[in-house]
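Take a look at the structures listed below.
Here, each number is a calculation from the coordinates, and none is a lab measurement. Quick caveat: nothing in here was measured; it's all calculated off a predicted structure. Cβ atoms are built from the backbone, for glycine too; each structure is taken alone.
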Structure P
Amino acid sequence: MNIHHHLENLPQSARGAVVAIGNFDGVHRGHQAVIAQARAQADALGVSLGVMTFEPHPRAFFAPNTPPFRLTPLAAKARALAALGVDHLYAVAFDRAFAAISAHDFVAKVLGEKLGAVCVVVGDDFQFGRGREGDILFLQREAPGFGIRLSRVVPVTAESGPIASRRIRELLTLGELDAAADLLGRAWEMEGPVVHGDKLGRTIGYPTANIDLGDMLRPKIGIYAVEVLIEGEDTWRGGVASLGYRPTVGGRDLRFEVHLFDFTGDIYGCTLRVRPIKYQRPEIALDGLDALKRKIAEDEVEARVALRAQAKIDSKVDENGTINNKSSARTVRPQGGR
């Protein structure tokens, strides 16, 4: 997949595509339906498939003091979209100038002149242009005049209700990992670079990687069994992670720390992808470092049990009779026949 950060002077190969448009935060099952419909349109027209998304997320632009909420930073979003067969990702800079573009100019100049889009695919709730003046009805009226077809995608629902990024965020802040994974169509991941911390863990035999999550959502505070992929490796490792304020040692800032099982090595600066598998317990204050060490040991035992159980699920024979024992490929089969 080719990633384009600017729409000026796009190569000819990146023009004339079917373009799905949206924030696509999470690339959840609803987003996947949009991409699937766009893929079908592209195949029918014999053109490439493109996705337009916005960086930063418009919500962060309009409300910069909003707490971190991203489900998928650009790198994670790009991986998910590439896996769906997208040929071109247009990661448009959402800044003051872009926010001021009128709905008419968005269709005429962005979709028409710069992208040369032959068809756009959007959900029914899509809004665009200065002050969100454009919507699906506006596209229906305006797009054909610029030789652009329009394809609408009806909302996708799960047994629990509509599939939306907002709902997935709510589930993760409640520690409902399986419910969130059902709406996503796969396990959720956190990721970020390893930064220097207090290095307290190594003094009690449990060194941890302190991960900077940037603008990613913080899920429910507490202890998690996790799978971890270190940048440059292709094997997921087991571990136990803590998201919290570290009350036992007088911590004040929220940190995300991961202890990797059976691992030694210098990974400062490396990006880690962390897949929470099970929420084990809330954060609690303990009586000193000895008590903390004992509790971490208990957490490790519970996490290893949870990861072994998950590995058994992952290694079951799938519907095609193929053995899948790669936890890194763990997905949740969507409900409703998708």
Structure Q
Amino acid sequence: MRGRDGMSRWRRRLVTFQLYAAACAGALASAPLWIPLAALIDLLRAMGTIALRSGVFLTFYLCCEMAGLLAAGALFLLRPLLRDETRWRALHFRLQDAWATWLWRAAVFCFDLRIEVDAREARLAEGPYLLLLRHASAGDALLASALVGRPHDVQLRYVLKRELLWDPCLDVVGTRLHHVFVDRSGDDSAGEIARVQALARDLGPREGVLIYPEGTRYSEAKRMRVLERLAREGDVKRLDYARSLGFVLPPRAGGVLALLDAAPDADVVVCMHSGFENATSLHQLWQGGLLRGRIRVRFVRIPHAGIPRTRAERVQWLCELWQRVDDWVAKGP
């Protein structure tokens, strides 16, 4: 199995490395052409400068990918000199946080975003904790590194979807850091849960695990599919609960419960945010959904002593917690 995974990984990288390198070179070489074209499109659409801003951000993203891969290559060559495995991993965490933070700052600059963060009671520098993050857009994937990992020097282990392995930097650095890239097909759910659970073992005082309890980005279409599935299954209680949520999907308890079992002394930090709702797809981004947006972020910490002990109580607690997230988003500014 490990041999097949290794072959699959290198076949994937053979494609993605060349594709991203070609895209980056093409974007930079053709900048004298696409910049005035994007400006013309913005002028004709009369929707601000969203095409130009999007082009600049995409080009910066591609450059970050190339820079990240070069840095990862340098770290690979340095490994024989860094005999301390802990130090080598720490350098990868710094690279991961730097990559995500620069992308976050580029997004803030390119789309003229206003960021408001409330972390007064979260004590983000004090681990270990499990970070439960609302998932509304690809943009919120950068929040943890930009607002938690880099400024507070916390090493976060990630639970991510397997499709993100097609991003070269996440593929190379993420697999070296042993993040879990989950196969959401459900073919081996027990095995996936076991891999997630292993992430939370032996967490240090400046470490944590990030998971998206919803399992996927929120959209109205996904919400309707969840409601239709619960209606078919005849789960009236869960259906009523899902109907009560307007801005989040019902949490999937399996991964969160596994992490709680593996790290009974870890606190829980919840990251709720709003402002990405109009940028959940490339179409919405092209329509200016993120331009001059206001991104609100709030971190809430729950001590481990306040977390229920039985499985049934924890499922109920998680549902109530996610109801609080939904209420906070609905309340707005």
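Of the structures labelled P, Q, which one yields 1.03 when Cα Rg over 2.2 N^0.38 Å is computed from its coordinates? Corresponding structure: Q.
One of P, Q was used to compute volume of the Cα convex hull per residue in Å³, for residues 57-208 alone, and the answer was 128. Which one was it? List each step's numbers first, then the result.
Working: P: 168; Q: 128.
Derived from the structure labelled Q.
Calculated for structures P, Q, FRET efficiency 1/(1 + (r/R0)^6) of positions 33 and 177 (r between Cβ atoms, R0 = 25 Å, to 0.05) is largest in P.
Starting from the value 3.5: which structure in P, Q was distance in nm of label points 7 Å out along Cα→Cβ at positions 273 and 297 calculated from?
Working: P: 3.5; Q: 0.5.
Source structure: P.
To test your reading of the models, identify which of P, Q gives 15.4 for mean count of other Cβ atoms within 10 Å over residues 41-48 when calculated.
On the way: P: 15.4; Q: 12.9.
It was calculated from structure P.
Quick one: helix-only ellipticity at 222 nm (-39500 (n - 2.57) for each DSSP H run of 4 or more, over all residues; to 500) came out at -7500 when computed from one of P, Q, so which one is it? Derived from the structure labelled P. Highest-scoring entry among P, Q, by distance in nm of label points 7 Å out along Cα→Cβ at positions 49 and 113, is P. When mean count of other Cβ atoms within 10 Å over residues 17-24 is calculated for each of P, Q, the greatest value falls to P.
Among the shown structures P, Q, from which was the value 3.0 of distance in nm of label points 7 Å out along Cα→Cβ at positions 25 and 225 calculated? For distance in nm of label points 7 Å out along Cα→Cβ at positions 25 and 225, the value 3.0 is produced by structure P.
Calculated for structures P, Q, relative contact order in percent (Cα under 8 Å, 6 or more apart) is largest in Q.
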